[in-house]
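Structures incoming, each one as structure tokens.
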Structure 1
Amino acid sequence: MTDTLAARGYTMPAEWEPHRGTILSWPHKEASWPGKFELVHGVYAQMVRELAVGEEVHINVADAVMESLARRVLAGLGTNLNRVRFHHIPTNDAWCRDHGPIVVQRGESDAREQIFLDWGFNAWGDKYPPYDLDDTVPTRLGAQVGALVVHPGMILEGGSIDVNGKGTLLTTEACLLNPNRNPHLDRTEIEQRLRDYLGVTNILWLGDGIVGDDTDGHIDDITRFVDPSTVVTVVEEDPTDANYELLRDNLHRLESMVDQDGKPFRIVTLPMPRAVSWEDQRLPASYANFYIGNEVVLVPGYDVERDEIAAATLAGLFPNRRVVVIDCTDLVWGLGAFHCLTQQWPR
């Protein structure tokens, strides 16, 4: 195919590039946080309040009743509701990173053209049906905001990829090559779809995801770009921890990788929090699941001592943004944190 989005000049911007806003879906599925659901809205509202300082926040809600609830919760924490936009789009769950639109664009800021990509969504390999509502979110939101929507014809979650905005994309073999996603496509064909629709030229593969990650190894719990030439990656210092070897393997792979121009990356390490468990289940707690807003970097907190190390590291990498740590020990019981909940809408 020669008339691809990439050939027409469309690319996926990096997360730190200017946002029009952040897209979210309001949490309403109690089964995602059994025994803790009543605590989740408070954590979520803190996230929205911080984001709304610097950008619009677009929240998918089922109807006027859910919108009214969301408004009350957000107002109760002093959120600037003038920056919040509600869209009556019902969802199955709140993980908008994976069911929301991935936005690609071309042109200069005064005449920029955007496309919402509606990749297929199957709830991480058909693990949590039903997911029919989530699978329609990009197209329905696109219709409401007047965006052109394109369907690449492949299952892809936003948390499974990260880009530096210059042509390089990071992902994992454990997720994208898992037969529960696109059994009809091989690695070469998957790479070609990523090139055609996201405008990337350099695709880098890490190995496994962290223990407790039910997504089969999303990159946003492991390694993230923080500028075009720098990655942060989580490491585990305890050799007896189940994450130790797999994170060492990913670090070694990164050390041999180069960017789209053939240059090695600057690699900055983040600690892993001490193991977080609930009802004997290891949860995917990771400092790599931070989210970069226009004015803030939201960092999930789990472990006061290591939270401070992670926050200080990210503050050094984002000197022009506030770094805010919010306790996510209850939120992560749903098997995700801030990056899993958010999807950037570039300006």
Structure 2
Amino acid sequence: MKFQLAINLERMDDSLDMAAVADHTLDMVKMADQGGFDIVWAAEHHALEMTIAPNPFQILTWWAQHTENIRLGSAVAVAAYWHPINLAGEAAFLDLISGGRLEFGVGSGAYQREFDRMKPGLKQSDAWQYMQEMLPALRGLWAGDYEHDGEFWSFPRSTSVPKPLSEPRCWVAARSPITFDYALANDCHVMCWPIARPFAEAELYKQQFDDSVAKANLDPSATKPIFALMRHTALYENEAGHDAAVKAAQCQLGQFAGLFQNQGDVYDGFPRQLAVEELQNPEQYTAETLTENLMFGNPDEVIAKLKRYEQLGVDEFIYYASLGLGHAEQKRSMELFCAEVIPAFA
């Protein structure tokens, strides 16, 4: 099993200084680079302090200058917010200046609130169509002269400038069977996120992945598609660490659920946090459930949880570091993971 890091510049409220957030995020990325992580992912979100990510490639360019080994991924560029020529060039430039370290992730987008501002009139549930038109256009532009006449974009002969050093590996964020089918039929790797749902949700995603692999009838000699799965992760050494992780997760997931369910509102960039009893399926957010379902625990407990995912067939685990936890606690968690967990899977 390999390991990836997903991390945001994250402010849960206005008590955190932006410069301190930036410094902390970069420190975490440098720790992952030296600690054996394979990929670090930057998101794309707009007008939200909990995920400060207006352009993932700008963030990745910043990280590229401070790292040596770790690969740099967009998780994910939201297809509907971009023009293919613009997206192809931004991604290729990152690949060029990082020495070929780009991992290109594309997806449909998560929050209707963002679509209402970035692509007014588009329903989030329809955005997958933009993703499916975007990917072949990008590959055409990266390869050379290409013209496009599609449903959402049309342009005469053009090319990506610059071009990537080689065609990047492509990843799709998948939850529904139609997205798994598209990813596997189009030579993409898959990342998925069960949020706070139980292990059975991971089993469901793995079954969908396997079903889509079978439908795609892949060449056995071709590169095997990767199944990556993300969980919020926090390692600690005592009960106080456990309690802090659970409290942070309830806060962060309360904000996320408000956005995802399109409830409440956002003020000055900060989403209203829904109380546990306001959430859909509130039983998923109790302290006991979060402790069981998320990648929480001491190093031995986390290793045991990861072994279960490894047996399921998860090729690469995405350590989701952003859950509103204090910076010192996040760094200690990363230290424990690098020193004790990663060596157990060497």
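A few comments on the model shown:
- Structure responsible for -0.40, -1.14, with log10 I(q)/I(0) by the Debye sum over Cα atoms at q = 0.11, 0.22 Å⁻¹, for residues 67-162 alone calculated and labels 1, 2 on offer: 1
- With mean count of other Cβ atoms within 10 Å over residues 195-202 derived as 16.2, matching label from 1, 2: 2
- Ranked by distance in nm of label points 7 Å out along Cα→Cβ at positions 51 and 147, structures 1, 2 are led by 2, which has the greatest value.
- Comparison of 1, 2 by mean count of other Cβ atoms within 10 Å over residues 3-10 - largest value held by: 2
- Read-out helix-only ellipticity at 222 nm (-39500 (n - 2.57) for each DSSP H run of 4 or more, over all residues; to 500), computed value -13000, structure in 1, 2: 2
None of the figures in this text is laboratory data; all of them are computed from the coordinates on show. These numbers come from a predicted model, not from an experiment. Cβ atoms are built from the backbone, for glycine too; each structure is taken alone.
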